[in-house]
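Several structures are given next for inspection.
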Structure P
Amino acid sequence: MAETGSPLAARRCVPCRGDTPPLRGEPAAALLAQLGPGWQIVDEHHLEKEFRFKDFREALAFVNRLAEVAEQEFHHPDLHLAWGRVRVEIWTHKIRGLTESDFVMAAKADGEATASPPSPPRGGA
């Protein structure tokens, strides 16, 4: 797992109980300020960011790295893959809103976006 500048990235996602109130207003804004540039809170419901890459292969590699992190954290973002870009949407489905774990996952996504992409496959036999 790649590291990022946000201290949130070092934390773990915590399972949400159904009676946890969603984060809104200043508490959500304070956590948003700890993320890398480009993240936004949409309708006080979810986090969203579009990551840009030089080609499809790099975008796909990012999706695969982030999928591994999501499995480790048991917290799964919606990933929208297109040529040279990936849109990431994160929220806690159980409460239909944001929890601190969503911001932790966003910080981890930033870290994976800066990780080295794998080398392209070599020409075949």
Structure Q
Amino acid sequence: MDTKQEAVANGLAIVSIPVKDQERSKRFYNEVLGFTIAREADFRPDARWIELSIPGTKTNIALVTWFESMPAGCLHGIVLLTADIEGAFRTLQARGLETSAVQTAPWGKFLTFSDPDGNGWVMNEGR
């Protein structure tokens, strides 16, 4: 039975990105991808909370090291949007990021890349 239910959530606030070295990852997401540092503070004695904002969205990422079930590099398939995939490709290449070539699929143009820990990302030209 297909019935429409009222949503209990209205957005995606934070995506946890599993990393080994939070400082190295913070530099990557800030300097290479252009994410803004939103919060940085001691989280508990053995961990820091580092949260970055994705410009133009309400979704942030948190660089996490404390989830045993999420080893660094295990995350794949998160999709970022861009208005200009060719321009994004040139910018990322100029910033030293190795990406795939721009590819075309039924849903549009995209490229792929990994962060320093091997977490896999997709960048898709907005619809």
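Bear in mind these aren't lab numbers, they're just calculated from the coordinates by the rules spelled out. Only a predicted model underlies this, so the values are computations on that prediction, with no experimental measurement involved.
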Given a computed value of -0.50, -0.65 for log10 I(q)/I(0) by the Debye sum over Cα atoms at q = 0.13, 0.15 Å⁻¹, which structure among P, Q does it belong to? P
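For relative contact order in percent (Cα under 8 Å, 6 or more apart), the calculated result is 24, so let me know which of P, Q that is. Write down the numbers at each step before the final one.
Working: P: 38; Q: 24.
Of the structures listed, the value fits Q.
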Looking at structures P, Q, which one was helix-only ellipticity at 222 nm (-39500 (n - 2.57) for each DSSP H run of 4 or more, over all residues; to 500) calculated from, given that it came out as -3500? Q
